[in-house]
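No value in this document is a laboratory result; all are computed from the given coordinates. On a predicted model such as this, the values are computed, not experimentally measured, just so you know. Cβ atoms are built from the backbone, for glycine too; each structure is taken alone.
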Structure P
Amino acid sequence: MKKQLLILITLCISIMSYAQTIGDTFVDAFITYEITSLSPNRVKVTDYNTAGGTDVVIPNSVTPNSSGRVSGSANTNNRMITYIVTSIGNSAFQNKGLTSLFIPPNVTSIGNGSFAVNDLTTVTIPDSVTSIGNQSFISNDLTSLILGNGLTSIGGNAFDLNSTLTCVNSKATTPPTIFTGNGDTFGAANRANIDLLVPVGTNNTYVAATWTGFKTIQDGLDLNSQFLVNNIRYKVTSVVNSTVSVIDYDISGGSVVNIPATVIGACTSEVFNVTGIADSAFANLTLTNATVPDSVTSIGNFAFSNTGIISITLSNTLTTIGNQAFQSNNLSSVTFFDGLISIGDYAFQGNQLSSVTFPASVTSIGLGAFRTNMPLASVTSLATIPPTITTGGVNDTFDIGGDRSGIDLTIPTSTEGLYVTDPGALWINFNSVILNISDFELVNDIKIITSETEIKIISANTVNLQSYGLYNMTGAKVLTGTDSVIPTIALASGVYILKLDFTEGTIIKKIAK
């Protein structure tokens, strides 16, 4: 009997020694956790080992693994228990060299100094967080900040000493309490540089709650709202369709501009489609190359004028090019795709174009659109109904030093009357007129076969290849020649533009290698 009692007592003591205790800690994936609740199981983050790197993803829940020994009375059996991460402790990630951060959606509080003195550039506070402590993100490199809708309080100097912070989006309809004056939450010197975005209809409420002194304050990201992402400034053109236009560019981003097809609005999680380039967006800046994505349908007046740009890749969805859009640059080639409808006045005046082909969709080409392109020697129009142009005078669409006599014109077969000989015809005074078989016939007479090593051009009937040009997506010519077999083995994989000039016409195709 005594022996059985002794065994029972020993077992009880053993079980008690295995019990969990609030305050026990363990390490998992370089993050130290402290147990804060046993029913339900909750932990807070208390420390971080920089061996885990500068990009930190705090998990939503954690189960101690074999390397994560639990201190205190908890033993290895507790490694099968899952804990929910609900808070970030004081100074947990302070001065750890962090460059990016994910805070999970169950965290409700962020402690004092928790992410102070790091290299974070953007932070999103989840809707679950209700409080942010003093100096929690002080001395980082924040440029944008999203504050969740559950926030009720933000501590003193929480976002101070972030001199690059320019955009704050607060989603809470009731403004969180903040500090102003001594211990200013955002730093008194910073506020004047910050655009504040608040929920629709809450502007006055925020102002009354001392959210004042910002550069701007606006209710929601609505029509005509602006934001800056990667040196490109955008303006919202439709809230319903989530579209934006490029309106400006910070030249510190470099002379090569690759405009994205979609962009996430600064200080928001909304994805916008980039559908336009506004008037004067890049005017008078110094550029060399630009790529316009296939989402763009319009390029505004003066958009790229006087930039010195030497190559441009236009979108295949483009319908309109504005007045003087590419005036006074150094373009030696440009490719227009079917779907383009109009080219504005003086759009390409003063470049270095030697040839230009207009797809069948073009209906109008503006005053002086291609004048003073001194090398211009070849113009091809694939439209069966001639686009409207200007003939004669100082605003002649194709005027080269006073006349068109040095330019050869290629047009569809059976259209010479409409283009050249009928009364009122405007496509006159060219050096010669070459009849081009219809685009439909040309496409059906030509086969383009691609492989890993070559592009083969197969032509039927009397279609004769004169020359080809292969361009990369920046507009730079990478291959040229006259053979019907184009070697591509030395080219990098990617998408290219192939231009084929035949005696009977021109084909322009996108080719993938």
Structure Q
Amino acid sequence: MAIRQTHLDRLRDGSFDVLVIGGGINGAVTSAALAGRGASVALIDRGDFGHFTSQESSNLVWGGFKYLEHYELWLVFTLCRSRNRLMKAYPDNIKELPFLAALDQSSPYSPHFAALGALGYWGIGSFRTKPPRLLDPAAVKAEEPVIDTTTVRGAIEYRDAYLKDNDARFVFSFVRSAIEAGGTVANYVELTSAERVAGRWHVGLRDLETGATFDTSARMLINAAGPFVDGLNADWGLRTDHRIVYSKGIHLIVPRLTTRVHERVLAFFDDTGRLFYVIPMGMRSVIGTTDTRVDDPYTPIDDDDRTFLLDQINKRLDLPRPLTFDDIIAERSGVRPLVVASGGGDKTDVDWTSLSRKHEIEADPSKQAITIFGGKLTDCLNVGEEVADAVERLGLPLEPDLGNWYGEPAADTRAEFYRQSRLMRLDDLRDKPEVEPLSDRLWRRYGRRAFSMLEAIREDPTMGQEIMGSTDYLRVELHLAASTEMITRLEDFMRRRSKIEQVVADADIVDSTGLREVAEILFGDRADEKLDEYFMSRPGPR
């Protein structure tokens, strides 16, 4: 909590080049890009970083194979290029993996036609992944026995990538990058007013943890509020060429469905002709996503959503028994903010099923304001760079882009961490089957900060013990999170800095004997207060 107070103190009566509103992937990457190029940057969010749309993704980093259906070749090319950049910059966090798309009698494409598309996709992606394959039904059954091949005509396998950890943690990596470059950031801070006076924006803020109000100022505002950009622009009196419509997507997290040890995404066409997936998440599987037109960015899951996805997957997998509501460990539900032209009509007259996840950047020179519309995790580096270009066009000079605001540490630093890990036999601290080595996990999650973890474990072996039973988190990770990750509420750690809530059933979390120690490490003498707050926020029974 101390780190958050430090940043609040900087915000109070502060004067910045840029104030970024919204701490999802767009706001986080923008803050990192600008701070890394020498701008004085402040970032705020009325919730936690990555707490809304950015925590509800599929965790996939992909070039948009499905966009080939609408001949959006340039978009697919740019997304594939972005995917390749991310895989190169984050080799331990973003991994290539195969997508096995089973095509049955109701699929809109034949296996051979889909294979041609996969071959083209591979080429558009500059051949940076392993090549695609065409499989007959027997090969599909041999490689993934869980697939019911009764009506399967064949399958294609193509390659994309995914995040080994969760999407919200990836978002926070850019927040950390902004902090390390001198940026000021604060979660649970609400924008209450914004007025442009004498060439600067004078902004009223409220700390939602204490209710305290204060002011800050900035030369320029960046609207990175995701699904809420239109409302914010209306409040500021900005007219834009684009606006947002919403598509609701849900995922259900269940026990692992695939039987093979290696990780692979299974893809199917549902009964409406749209793709959905079975995505690996450790010892869990993520089923989704749906695509439903909605008018409200708040999208709770209902029984119709659950029934639809479970019905679709039960039809296509050969399971010992059908999945039911009782198998659902956790759920994800969010809206995709899709970009359309502002002119003409209202938000109900858009053919949203044909819309892609492109982004648009709009700048208003007279008001010194920039809006980021749409976008997706895969395209985040482009968003950061394009916003920086827009900032310069509005008259704020930046330092040259050295590319040091994103990516993992250098290979030599990684090698030294693994050398020290071997010397202290870090990976011998646990012997669970089918669990990745501790050295891999700590390096991937924490990078250079993992060195301090090695030292802490050497000094106190209890720091290397797991906390909360099977959640796969060490005591030392909690101590580091408490001092460096601006965790303000218990959910911030349980849902976003970690993915515990996504892989452990809610009842098991509540009953865990380690939950109190987690709260005590994170919040000290406020542990009881934060536990009560957490329990009050938990969802009721399905």
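If you rank structures P, Q by distance in nm of label points 7 Å out along Cα→Cβ at positions 187 and 451, which sits at the top with the largest value?
Comparing P, Q by distance in nm of label points 7 Å out along Cα→Cβ at positions 187 and 451, the maximum is at P.
Quick check on the output: 19 is relative contact order in percent (Cα under 8 Å, 6 or more apart), derived from one of P, Q. Which one produced it? All intermediate terms of the calculation are to be shown ahead of the outcome.
Working: P: 5; Q: 19.
Checking each candidate, the match is Q.
Taking log10 I(q)/I(0) by the Debye sum over Cα atoms at q = 0.09, 0.16, 0.17 Å⁻¹, for residues 163-410 alone from the coordinates of each of P, Q, which one would give -0.52, -1.31, -1.39?
The read-out was computed on structure Q.
Using the calculated result 4.5 for distance in nm of label points 7 Å out along Cα→Cβ at positions 35 and 107, pick out the matching structure from P, Q.
So the calculation was done on Q.
Any idea which of P, Q comes out highest on distance in nm of label points 7 Å out along Cα→Cβ at positions 51 and 331?
With respect to distance in nm of label points 7 Å out along Cα→Cβ at positions 51 and 331, the highest-scoring structure among P, Q is P.
Work out which structure the value 70, 64, 48 belongs to, where Cα extents along the principal axes in Å was derived from one of P, Q.
Here the read-out was taken from Q.
Of the structures labelled P, Q, which one yields -1500 when helix-only ellipticity at 222 nm (-39500 (n - 2.57) for each DSSP H run of 4 or more, over all residues; to 500) is computed from its coordinates? Walk me through the numbers on the way to the answer.
Details: P: -1500; Q: -10000.
Only one of P, Q returns -1500 for helix-only ellipticity at 222 nm (-39500 (n - 2.57) for each DSSP H run of 4 or more, over all residues; to 500), namely P.
Work out mean count of other Cβ atoms within 10 Å over residues 99-106 for each of structures P, Q, then name the structure with the largest result.
Of structures P, Q, the maximum of mean count of other Cβ atoms within 10 Å over residues 99-106 occurs in Q.
Compare FRET efficiency 1/(1 + (r/R0)^6) of positions 315 and 371 (r between Cβ atoms, R0 = 25 Å, to 0.05) across structures P, Q and report the one with the greatest value.
P
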